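What follows are several structures.
Every number in this text was worked out from the coordinates using simple rules, so none of it is lab data. Nothing here was measured: the structure is a model prediction, and the numbers come from that model. Cβ atoms are built from the backbone, for glycine too; each structure is taken alone.
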Structure I
């Protein structure tokens, strides 16, 4: 038994949504390093090209002969038409997806109930909930027909415990948790695996988006402690995907060592 055997990922085809940056990009690169083929999907096509180049480099450096096929596809998961026609834009040799990583998601603003704009509410639900469900539905029938597949949804600590100033984001991630749990129960009589990864503080552009581009405000979120980075969560995603077929990591809750909840942390250690 190896410490971390990734050989089961060799030659598998992985779809990562929100792959243009952060956790999605790091996950795509690590799957590439493990010998997988990767479909990178996101709204920002130029950024996707850069990540695809990183994937190709990581695969080459791995020395593995299998896998190494990469495709970039523009996808806004909140656009129903784009989701419905998604596979038309994927090379035919990569259309049989083995692992779906539903990573696309974001948070916008820290306004409290009563001051939250309808546009922000609709945007977060459209991507974080409706988009995740739409992409899952696109692939689930094929997974059932082929009797294979692994759906990995990126949840959040916000889906476990709500906090002030995050009502809508917390609501979306609670929905992801409920949807993932129900899906796992619906698929219990199949070989299809369902996983939810629930990160705490991860320093990516995530907080910059939350604060509408205010980098200084985003940086304050992580002051005084060492947060997780995108690569930390990518490792957990790839590890969960590489377990033996009879093993399903249902939930994986990951925190930096100085965080205990959304509001309990220690900031004197960095």
Structure II
């Protein structure tokens, strides 16, 4: 059985992503209130695996999670890209005429802005979690409240779906990283399928330092799929660069890493893994 630590509760998008990624295995969820707690669970028990959101096609990168990932010393062993679909749900005895408030995570409310604009009588209330809003309504039997969450969460908590697919943008995906203690990475990562890597490094504060690194990656036919910079606290105008690359030839990938090491400072490979496929909820 895989023990998976996630931020959120049963029925959350992290929970859905974990069950999809480990679809052929038994999964036991370890539900955490914060991403910090997810990484603490892994640090305290090397058998625990983490599933952590890192970016969304609409909301952008979860910047704090980059720093947590680097500082934790965990290894990325996989990724999962989940299609984010929202539904509005309520207690079975409620309906459109009786609901007055809709509760959800701020990002989910933002992603359903057009829908909410077309229902001006509904008061939008920010909450900590999408599935958590559904669970609260079900547990407290709160009449007049609705939640925005995935339809599977509504089913899990016995709520009625008033309308599904209410998200404004139908091309809304969240990318999740599968992380674990380095000692366990070998058993979770299929080396023969690895075609993607995540790196982090800083650069000398001199002209053209980033350009030189990118030129070398291009020379070795390494495809740069993402670059994210974050300031180094206490070092004004210096940055850590988080880079995702894809490759077809693992030998040329390793050659490119050897070539850029002398040009960077504190280069660290966060993980080498298989590019994740996009999946619907």
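Things to note:
- Looking across I, II, the calculation of mean count of other Cβ atoms within 10 Å over residues 15-22 that yields 22.0 traces back to II.
- Identity of the structure behind 18.0 (criterion: mean count of other Cβ atoms within 10 Å over residues 47-54, calculated), options I, II: I
- With distance in nm of label points 7 Å out along Cα→Cβ at positions 215 and 247 computed over the structures I, II, the top value is the one for I, the highest of the group.
- Among I, II, structure where relative contact order in percent (Cα under 8 Å, 6 or more apart) as derived comes to 19: I
- Value -8000, calculated as helix-only ellipticity at 222 nm (-39500 (n - 2.57) for each DSSP H run of 4 or more, over all residues; to 500), assigned to which of I, II: II
- Structure responsible for -0.30, -0.90, -1.19, with log10 I(q)/I(0) by the Debye sum over Cα atoms at q = 0.07, 0.13, 0.16 Å⁻¹ calculated and labels I, II on offer: II
- Parent structure of the calculated result 19.4, given that mean count of other Cβ atoms within 10 Å over residues 7-14 is the read-out and I, II the choices: I
- At a computed 2.0 (distance in nm of label points 7 Å out along Cα→Cβ at positions 31 and 231), which of I, II: I
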